[in-house]
1. Identify which of structures P, Q gives the largest calculated value of distance in nm of label points 7 Å out along Cα→Cβ at positions 98 and 114.
2. Identify the structure, out of P, Q, from whose coordinates distance in nm of label points 7 Å out along Cα→Cβ at positions 50 and 170 was calculated to give 3.4.
3. 21.3, 70 is what came out when Rg and Dmax of the Cα atoms in Å was calculated for one structure; which of P, Q is it?
4. Looking at structures P, Q, which one was relative contact order in percent (Cα under 8 Å, 6 or more apart) calculated from, given that it came out as 17?
5. Consider the structures P, Q: one of them gives -8500 for helix-only ellipticity at 222 nm (-39500 (n - 2.57) for each DSSP H run of 4 or more, over all residues; to 500) as calculated from the coordinates. Say which.
6. Comparing P, Q, where is Cα Rg over 2.2 N^0.38 Å, for residues 10-81 alone highest?
7. Can you tell which of P, Q yields 1.6 when distance in nm of label points 7 Å out along Cα→Cβ at positions 2 and 42 is derived from it?
8. Tell me which structure, out of P, Q, gives 2.7 once distance in nm of label points 7 Å out along Cα→Cβ at positions 122 and 154 is calculated.
Structure P
Amino acid sequence: MGALRRADGDPAFVQARHEENAALMASGHAKYTDGVGVVMSTQGPGAVHLLNGLYDAKLDHVPVVAIVGQQATSVLGSEYQQEIDLTTLFKDVAAQFVQMVATPEAAAMVLDRAFRTALATRSPCVVVLPHDVQAAAAPEETPHEHGVVPTTPAWRPPVVVPHDDDLREAAAVLDAGERVALLVGQGRATPRPRCGPSRSAWARG
């Protein structure tokens, strides 16, 4: 929270009164902006409250990244206050990617993988951040050495092009219909006629 205040609004921070609402807000953001929804919570009960919103994102196939606190790595496994096995808790809702950051050097890589996976699979991903890792200084540049995986913030979405035969078959179905209606959801691309005039109905999602 202190780092977000020092960031002076970049990234923007929207405070919710409950973790469940925050996760639903992140899912809604992903649905209506075509971007990644991001939500943060504390460990223990706060993390548990994220589940409803993350399942909303999972079942509606939208990318969300949850950054969740955890007790210090030095006490994990000791039944310390509010200690929950978070990777187990989230392993279904974030089946594509759930990972705990064990060292400051791994933070950039794990966050990068979470965002890449959320975008590629259109699903929620979870990053667990223990308190001692949160408080440690992040390296200015990740060292290139054994045991460290560098990463890059660049990402370009793939371009999925249907087969020409599939397009022709779909156009034939539309052309044969009367009063055609299309129900178009997440992941749609705006179709463009590739030939001459047609009676097909073209819809913008």
Structure Q
Amino acid sequence: MVDKEAVRRSYDELGASYGAQRDSGGVRALDALLDSADPDRVLDAGCGPGTPVLGRLDEATAAVGLDVSRAQLEIAAGDVPGAALAQGDMTRLPFAADSFDAVVAYWSLIHVPLVEHPAVLAEFARVLRPGGRALVCEGREAWTGENPDWLDSGVGMAWEMAGAEATREDLRTVGFSVEREWGAADSLDEDDEAEPWVFIEARLER
């Protein structure tokens, strides 16, 4: 099972080396969301160093990033100075209800214990305005695992992926309707022709 405190420590230890290798796959899903929804205020939940989401938002969009890692937020503050940043847990977002037009979770839900995935998606529903959009990255298939030497850094990392089918169901349960999906390759995987990731866009039905 994922230990969220261990994940936080790992991202603190990785520091800038993580941002240098962070996968930017799925940007077409982000661009499609931004083009169609034209959100005024976007939350990047699990923003890391600010890429690819915060750095891709234009000046007209209020960008807010949240992450558990203080070190990653410090990097984001330097790289994306126009974004508002907060340290926190995705299961208890430190924002008022109806605060955002869109919430994006890139490579972040997969570091939360499976039993807490529904709570994260319920928090996304809470902070979104009626009709708001969520864009969630998940493994196409369910998988749980860890790597004691992730990115050849000597730092361990752990993941718990619910898979696309379970994530769709969790989104519907908390009030979303699934609208679009995109497959994505993993730039950290040697088999870059595969698409092990899925980006799911869902609309809040209230």
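All of the numbers you see were taken from the coordinates with simple rules; none came from a lab. These numbers were taken from a predicted model, which means no experiment stands behind them. Cβ atoms are built from the backbone, for glycine too; each structure is taken alone.
1. Numbers: P: 1.3; Q: 3.7.
Top value of distance in nm of label points 7 Å out along Cα→Cβ at positions 98 and 114, among P, Q, belongs to structure Q.
2. Values: P: 3.4; Q: 2.9.
Value 3.4 for distance in nm of label points 7 Å out along Cα→Cβ at positions 50 and 170 corresponds to P out of P, Q.
3. Values: P: 21.3, 70; Q: 15.5, 46.
The read-out comes from structure P.
4. Numbers: P: 17; Q: 22.
The value was obtained from structure P.
5. Values: P: -10500; Q: -8500.
Label of the originating structure: Q.
6. On the way: P: 1.19; Q: 1.09.
Greatest value across P, Q: structure P.
7. Numbers: P: 1.6; Q: 2.2.
The value was obtained from structure P.
8. On the way: P: 2.7; Q: 4.2.
The value was obtained from structure P.
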